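Given below, in the form of structure tokens, are the structures.
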Structure P
Amino acid sequence: MRIALLHGWGFDRHFWDAVIARLDGFGCRADDRGYYGAAEPAPAADLVVAHSLGTLRALAAPPAGCRGLLAINGFDCFARRDDFPHGVAPLSLGRMRARLLADPAAELAGFRARVGAPPPPPITGLASLLADLDELRDRDGRGRWSAPLMLLDGAEDRVVNAAHRAACFADRPEAPRRTVAGAGHVLPLTAPDLCADAIRAFAAILA
């Protein structure tokens with residue numbers, strides 16, 4: 001089975017290395033938004049596995065052939081709006097954008113430290129980081145996914161809190177959701193075995 005893995009904001013294709021290493025027998029390819037090197041588009045796939053902003057990207061432009069979506073620490077809407085009061089305040093994203101413009105390395109390092117990730121590589125794609133931060137503010141993917149869906153969250157996620165998580169994918173109450181006690185926003189880094197197990201289970205359903 002072909003699996004496309006889409007990373008979230010502030011990361012790159014190497015975000016998935018530990019998960020891919022646990023998926024022998026699958027055709028895994030990770031995309032790359034080009035924040036720290038060459039960009040790589042999402043490949044055609046049977047199953048898309050998306051983290052954080054990667055979920056919004058998958059909803060907006062699913063990889064060709066995709067028949068299922070596993071959203072890890074994902075969401076179908078990020079920023080607060082009139083009919084989505086539990087999202088992140090746009091003002092907070094605006095402040096983050098200003099800090100990113102003023103000192104990109106410090107802002108990225110601070111963000112990754114807050115979510116429990118290692119420091120970033122040298123930034124080569126500031127424009128992509130800025131554009132994708134705007135996507136978090138502007139993109140609304142609610143109601144866009146009707147194919148099989150599975151959700152994997154962290155109970156201690158400091159980016160997407162409990163109320164925000166509960167408001168996401170409200171149109172898909174039947175979708176299996178697992179919320180991992182004690183886990184945060186970067187499950188593919190902190191719990192790669194769990195993520196790989198979820199991918200294998202979902203792939204078996206789609207097979």
Structure Q
Amino acid sequence: MRKNLSKDKMDEHIIQVVEEAKPKDVEQLIKLVKEEFPLPEQEILARILYLQEKEKIRLKPHQTPTPQKLTTYLRPSQAYWYWIIIILASTTVLLVFIIPENAFPLVYARYILGSIFVLWLPGYTFIKALFPEKELDSVERAALSIGMSIALVPIIGLLLNYTPWGIRLTPITISLLALTLTFATAAIIREHQTKHKQSSKTNL
């Protein structure tokens with residue numbers, strides 16, 4: 001009960017600070033609230049996000065602070081591209097192992113997704129990890145994604161050639177899946193870190 005009262009008081013204080021003090025950014029807002037409520041910044045940020053969600057305070061869409069926790073940032077509404085990559089890669093691998101080559105016309109789905117899986121996903125996730133923000137425009141990112149995929153896939157094949165598994169469908173598919181998921185995870189971590197740093201300097 002006391003905890004709820006404390007949260008209500010902090011919410012009221014946050015609203016009052018936004019209306020009266022008009023802090024220039026989220027970082028300043030957190031500091032002002034912390035003067036009255038000496039709590040961890042993460043907890044204060046969580047209440048700011050809650051009030052924004054409930055429309056009790058208004059932040060412009062591009063100014064909404066990024067959650068400090070990566071697990072919170074991984075919600076589909078924010079990290080939608082990450083989940084699209086995972087679903088697309090997993091579906092492709094599933095089709096490769098389930099649909100035989102003589103299963104017409106389903107085999108065309110395997111061909112289409114397989115082409116994306118080989119010629120685009122590895123490079124896209126690699127470029128996304130290198131440039132998590134919008135340093136590149138869509139055309140540059142697409143071109144680099146295809147180019148990096150064409151460069152990475154032969155390297156994977158070369159490395160597999162010196163392993164007991166050799167260059168066969170199963171090891172190549174699993175290796176590309178592992179590579180894509182690794183790059184995608186690195187990319188989402190870097191994106192979260194970058195946006196979180198920027199959100200602390202965002203104007204209200």
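When distance in nm of label points 7 Å out along Cα→Cβ at positions 10 and 186 is computed across structures P, Q, the figure 0.8 traces back to P.
Suppose you compute relative contact order in percent (Cα under 8 Å, 6 or more apart) for every structure in P, Q: which one lands on 24? Numbers along the way, then the final one.
On the way: P: 24; Q: 29.
Derived from the structure labelled P.
Consider the structures P, Q: one of them gives -10000 for helix-only ellipticity at 222 nm (-39500 (n - 2.57) for each DSSP H run of 4 or more, over all residues; to 500) as calculated from the coordinates. Say which. Clearly, the read-out refers to P.
Sorting P, Q by distance in nm of label points 7 Å out along Cα→Cβ at positions 26 and 114 from high to low puts Q first, with the largest value.
Supply the structure label, taken from P, Q, corresponding to distance in nm of label points 7 Å out along Cα→Cβ at positions 34 and 162 with the calculated value 5.0. Mind dumping the intermediate values first?
Values: P: 4.2; Q: 5.0.
It traces back to Q.
From P, Q, which structure was distance in nm of label points 7 Å out along Cα→Cβ at positions 18 and 194 = 1.1 calculated on?
Computed on structure P.
Computing Cα extents along the principal axes in Å across structures P, Q gives 68, 36, 32 for structure Q.
If you line up P, Q by distance in nm of label points 7 Å out along Cα→Cβ at positions 122 and 154, the top spot, with the largest value, goes to P.
With distance in nm of label points 7 Å out along Cα→Cβ at positions 82 and 106 derived from the coordinates and found to be 3.8, which of P, Q does the value describe?
Details: P: 3.8; Q: 3.2.
Of the structures listed, the value fits P.
Each value in this text was obtained by applying a stated rule to the coordinates, not by laboratory testing. Given the structure is predicted, the values throughout are model-derived calculations rather than measurements. Cβ atoms are built from the backbone, for glycine too; each structure is taken alone.
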